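Just below sit the structures, each encoded as structure tokens.
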Structure P
Amino acid sequence: MSNPLIVSPKTCQGVSWFPPVDVSFAAHKALIPLHAGELAKAAATMPLAATPLGRSWQLVGVCSLMPDHNLFVKEGQWLGHYRPQWLSTYPFSLIRMRERGVLIFEQDSGLWEASDSGTPFFNDQALHPKVTEILEVLKASSGPQQATEKALIALQRAGVLIPWPEQLRAAVGVSVPNLYMVDELALSQLAEEVFLTLRTAQALPIAYALNLSLPQTHLLSRLARVNPGSFTAPENLDSLFEGDEDVSFNFD
């Protein structure tokens, strides 16, 4: 997050926010963050990828064939069958600070104002109920988020994460950078102890889902025709895939 505000009674004094009325805030996001708890539903409705995030890795839903245009968002509405959790908690998120989760708010979202005209962050010293509701969702997903990150790091250390093949990129017309899948041959040839490490890290379901989700790229082709923005999908794309106190809590 580029400009986070740590949510606390002091930092949020005289500040209010405006809950999103739709998902227009995601219209320019080609990649939507996911966690392992969303794996099955997400993999059935969009292509998934692993992508580097600083020194770590992130599981994402690929929502476009090009940067800066989310094909799943049209006129503020989400067109997909599965709605990623991130859409319901933005512009809030949790960051890890000294083994504690700290609630932050993205100021660059444009959904806040230095006045009391919107929804307050706090009622006296207690979180506003709307903020509390979002915090509870984020707390419940913190475990799956951490597990997902550890699993992707384990896959990277095992040497089985590879970029999407250029042949696929060229045929699909995808220009979104840093999309990774699993090298199935390398995975099958891992030494037994390395494979067991991946199993212990719960990395195997993510590994399989990454590759099994790739045929969902045909949905991007269809969406590019009904929600094109400035992009024109290749005509032959479908044929490829026939068939004070900060608001914080202890991490468990």
Structure Q
Amino acid sequence: MKKDCNDLVADYLAWLRTKFTVSDVNGTCEITTPFLDRHNDRLQIYVQEREGELFLTDDGYIIGDLEASGCSLDSRHRRELLTTTLNGFGVRTEEGSLVINASKADFPRKKHALVQAMLAVNDLFVTAASRVTNLFLEDVTKFLEENEIRSTPAVEFTGKSGFVHRFDFVIPKTRKMPERIIRAVNHPTRDSATSILFAWNDTKEVRPDAADLYAILNDSERTPSSDFLSALHLYDVKTILWSERNRFVETLAA
């Protein structure tokens, strides 16, 4: 199994190398990534050199697209959630853009952080307020609190590759159960499956104790595909459909 996990990480890194494209746009480096947004368009970031530092930005794409789709960030709660999410990746906002500074030495890590922040913000706010009453992460938080499931939110682990991976909650180890790490997945897609599997396989080998990963999947509007579920199960990721969450209270609270 360890060989399979190592092969998965190697295949993922090889795929990344072949799927990035780079262009020069009036002195700005435009990097097109293989990661897709909700329109199935590849995410792009832009890099400029400013006073000896690298300045990375999405050029306002993520927030602009969400607001154009009717999902404005005009409430205090959503602004706070945006800030909390971005802080977890070391990313900030400037004039509606997601930005991060980097040196040439830490550029790969900072670029990875910006792309992951773009995906996370897109996933958090993709559904407009007229279609849902609460954001999915907020729903999961409320579910854990109401069922007195002790957890720590927004935990980061450094994986074997050196990349930092952020998980939504960690439930500590008990006498009955190992550590349980939770990812809340608002939109179960191929990209989110790839991201989860890479983060998990990169992380679990360096955890000090045995741990289980649970993916809580939002199936409110559509059921995750069998391919998505099979991919997670193949690598021992335990899945919880949001519609069936009450079946897992005892397991998570143990």
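The numbers here are math on the coordinates, done by the rules we state, and not lab data. Here the structure is a predicted model, which is why all the values come from computation and not from measurement. Cβ atoms are built from the backbone, for glycine too; each structure is taken alone.
A few remarks follow.
- If Rg and Dmax of the Cα atoms in Å is computed and equals 18.4, 60, the structure in P, Q: Q
- Label whose coordinates, when helix-only ellipticity at 222 nm (-39500 (n - 2.57) for each DSSP H run of 4 or more, over all residues; to 500) is calculated, return -9000 (choices P, Q): P
- Of the structures P, Q, the one that 18.1 was derived from, the read-out being mean count of other Cβ atoms within 10 Å over residues 79-86: P
- Origin of the derived value 19.4 (mean count of other Cβ atoms within 10 Å over residues 87-94; candidates P, Q): P
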